[in-house]
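*Asks:* Quick heads-up: structures coming right below.
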Structure I
Amino acid sequence: MLPVAGRYLSLRLPTFATYFAKRLKTKGIRKTKVNVVTLGCSKNLVDSEVLLTQLKGNGIEATHESAKDDANVVVINTCGFIDNAKQESIDTILRYVDAKEEGLVEKVYVTGCLSQRYKDDLEKEIPQVDAWFGTRDLSRLLKQLNANYKHELVGERILTNPAHFAYLKISEGCDRPCSFCAIPLMRGKHVSRPIEELVKEAKNLARAGTKELLLIAQDSTYYGLDIYKKRQLAELLKHLSDVAGIDWIRLHYAFPSGFPLDVLDVMAERSNICNYLDIPLQHGSTRMLQLMRRGITREKTEELVATIRAKVPGIAIRTTLIAGHAGETEADFEDMMDFVQKSRFDRLGVFTYSHEENTHAYSLEDNVPTELKQERADALMAAQETISLELNQAKVGRIVKVLVDRKEGGRYVGRTEHDSPEVDNEVLIETQEYLRIGDFVNVKIEEATEFDLMGTAV
């Protein structure tokens with residue numbers, strides 16, 4: 001049973017009619033137009049892009065998060081990771097259900113992680129939804145939309161973000177036993193995509209103008225174990241690095257325990273592999289790492305971080321931590337704070353612990369009050385702000401290579417190789433010249449704040 005259904009479903013927002021400028025006339029026969037709404041992480045976004053590609057390959061008009069009110073079918077790709085994400089997904093479903101009841105849309109379908117995890121309960125609680133699908137139900141969803149899965153479209157993607165960067169999902173699912181994580185419940189076991197398939201997709205993206213590939217997975221370091229019987233992330237990186245037109249390759253979500261060190265050798269050798277590593281460490285206390293079932297100690301973590309920095313000089317390390325995990329004491333938190341201050345990570349994000357049913361940690365008492373979880377998260381981020389400001393100020397006077405993402409408020413905004421879109425620092429660029437979105441430009445850094453750099457194009 002969905003343990004928080006009553007709480008979620010009591011939070012219905014005003015009718016969706018208030019979000020539309022006008023009503024749709026749904027009487028009579030209309031050509032199907034699908035609006036795909038995506039919630040959650042970049043992996044969900046890739047799934048939505050694949051769906052859009054398949055729909056358009058079947059001759060069905062489809063949009064992503066359209067601001068217009070002319071779609072008669074809505075597909076909501078949900079997130080079920082933690083409470084806040086589940087809340088957002090539930091609220092979105094209810095808004096579109098209201099839209100259906102108002103006659104603004106004809107069909108509402110729900111897919112993704114929340115649907116996978118709570119389908120039986122949600123069907124009972126929200127019967128107005130026309131059909132529910134899990135994370136690996138693409139073919140069934142397409143059939144519901146009178147479309148067929150076209151194998152010839154594998155490796156093809158319609159991007160929802162600016163074409164100069166694209167997420168490349170190298171595997172699905174996860175085999176790790178982390179105490180707090182429900183991802184295996186929603187995404188299943190680890191399944192790698194073959195190297196040749198990923199290279200084909202990378203070539204297609206490059207031909208369409210993509211310059212930066214962001215490699216994502218639930219655990220990128222497991223890549224290849226299932227289909228090649230050994231870790232093949234380093235080999236995959238070599239093949240992707242050889243794709244003409246790809247200037248940056250960025251690696252995300254690397255698990256620290258058993259980290260394949262040959263990946264670092266490839267990063268150091270290949271100029272188009274960014275000196276950037278997203279490696280979620282989750283805690284700085286050995287006791288908590290053991291409780292979290294992370295398969296590593298603080299000491300081993302610190303050794304790994306030192307090795308990474310030695311093998312790839314100038315690398316930016318991004319990590320995430322969890323504050324307030326069940327059983328976390330004040331001493332554990334102080335260990336994590338000490339870990340952050342000594343490690344001086346370039347990028348850091350902090351989540352507050354979410355007590356998720358059917359996880360290993362759910363058997364433990366969720367004994368850190370919500371307010372204290374947030375206080376600890378805020379303290380960690382305050383420490384990181386100081387570190388980030390110092391690291392950024394050291395870049396003043398340097399000339400850095402920047403990828404231009406957009407123009408905003410009369411200035412161009414871009415990123416260095418040390419920054420991933422949406423989650424990391426940005427560079428605000430002053431120039432009188434026209435800069436094309438998706439081009440690289442050299443920028444002299446003149447100012448620095450905690451999380452942004454400012455400079456002039458040179």
Structure II
Amino acid sequence: MAIASINPTNGQLIQEYPPMDSASCLEVLNVVDHAWKSWKQAPLSFRQECFTRLSTLLEARIQDLARLMAQEMGKPIHQGIAEIEKCAWVCQYYCTHAKDFLKDRPIETEAESSFVTFQPLGVIFAIMPWNFPFWQVFRAAVPALMAGNAMLLKHAPNVPGCALAIEMLFTQAGFPKNIFRSVLAENDTAEPIIQNTSIQGVTLTGSTRAGSRVGALAGKHLKKVVMELGGSDPYIVLEDANIEQAANICAASRMINGGQSCIAAKRLIVVESIQEAFKETLIKTMAGYTMGDPEDPETTLGPMARIDLRNTLHDQVLKSIEQGATLLLGGALPQEEGYFYPPTVLSEVRPGMPAYEEELFGPVAAIISAKDEKEAIAIANDTALGLGGAVFTRDKHRGQSMATQIQAGNVAINSLVQSDPRLPFGGTKASGFGRELSIYGIHEFVNIKTIVVHES
């Protein structure tokens with residue numbers, strides 16, 4: 001079956017690509033591994049020069065790349081521009097900081113000298129999702145390659161154009177040939193790639209289900225893994241919060257990328273005493289989003305990436321309503337062509353409902369009532385997932401105390417959760433393990449080697 005790029009705005013085919021079989025993927029892997037043997041010897045300054053050129057190229061092509069995302073997965077053009085700007089930023093960040101992050105670390109012992117050094121592992125296999133088709137790849141690739149690794153990318157099958165564009169960017173930026181390659185292949189090619197001796201690590205961003213499968217494969221073949229998986233992020237709004245600020249931030253987090261984000265606000269846990277005021281502001285804000293063609297600069301809500309994703313989301317909404325949730329906004333399938341879903345708000349969400357138990361991957365906010373702070377924390381942690389969360393309160397010390405109690409890899413106070421090259425990013429529980437970005441991300445795929453020297 002061909003790998004198809006389909007425009008979610010109108011359901012029209014953009015282009016079909018022949019899928020690569022396992023043998024073809026392994027041929028590409030072989031040349032990447034061969035290229036790595038030279039790349040790992042290259043001085044850090046040369047790698048920095050490559051990434052500086054890549055950053056410049058991203059900025060020069062920002063409009064075209066943003067348009068490509070709009071066409072392949074429906075991201076509004078202004079959000080696509082911001083995504084490419086962030087990719088350029090992560091290149092610049094590691095150009096500035098990699099030397100310090102990778103320098104030897106002396107440790108005092110009884111020996112004449114002892115130190116820790118950081119050496120590249122080899123080829124890293126990246127399995128990446130469609131929702132941030134450039135950023136998810138770049139935040140994994142930049143630290144890995146800056147550390148001296150090479151990368152083989154298997155992107156989501158609905159963004160093949162983005163996958164090929166990323167490979168071309170590395171080539172045009174003057175990286176050595178085959179240091180970064182994309183393969184357009186079905187999911188069943190993952191196992192022979194992972195088990196191949198040339199693969200030294202696997203990084204995956206995707207669903208918990210995908211993570212479980214890939215993690216099992218990687219564990220079987222003793223490969224290092226970093227996983228960023230699904231989220232059901234709780235955003236707690238306390239009685240002393242700035243209600244207008246909290247509601248607007250919750251809406252912004254919930255609606256970014258059409259709600260198709262692992263770190264979006266998913267469960268809005270609101271203390272009873274302020275719930276009505278919060279609902280009013282949230283509804284007004286979410287109703288203000290403009291749904292339409294993602295290539296139109298006025299659009300703030302594009303289509304969902306695939307029709308099956310929209311159907312699943314709508315089914316979750318309907319089942320939640322059937323089980324007692326109250327529909328405050330949206331919840332109806334639009335009549336226009338394309339995979340659109342309107343901004344939707346559910347209240348009276350309780351345990352057992354899909355809106356409580358499952359990740360809603362789309363523009364749907366679920367409001368859950370809590371009596372007080374203690375119950376809010378209990379609800380926040382009542383999930384198998386643990387990617388992000390937020391607390392809204394005028395008392396920053398109270399917020400910080402609550403942040404330590406929320407079982408997640410990232411917690412924001414009076415703000416939304418977002419990835420930042422300067423900060424480690426990742427989850428806990430069923431949301432994955434390992435960290436991307438900052439110093440911690442560049443150390444995930446290196447051999448942290450101890451060297452001890454004694455006098456002869």
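What follows draws every value from the coordinates through simple rules; no lab data is involved. A quick note: this is a predicted structure, and the numbers were derived from the prediction, not measured. Cβ atoms are built from the backbone, for glycine too; each structure is taken alone.
*Asks:* Comparing relative contact order in percent (Cα under 8 Å, 6 or more apart) across structures I, II, which is largest?
*Replies:* That would be structure II.
*Asks:* Out of I, II, which one gives -10500 for helix-only ellipticity at 222 nm (-39500 (n - 2.57) for each DSSP H run of 4 or more, over all residues; to 500) as computed from the coordinates?
*Replies:* For helix-only ellipticity at 222 nm (-39500 (n - 2.57) for each DSSP H run of 4 or more, over all residues; to 500), the value -10500 is produced by structure I.
*Asks:* Continuing with the same structure: A value of 3.2 was computed for distance in nm of label points 7 Å out along Cα→Cβ at positions 109 and 405; which of I, II is the source structure?
*Replies:* Computed on structure I.
*Asks:* Let me ask another. If distance in nm of label points 7 Å out along Cα→Cβ at positions 237 and 413 comes out at 2.0 when worked out from the coordinates, which of I, II was used?
*Replies:* Working: I: 3.0; II: 2.0.
Computed on structure II.
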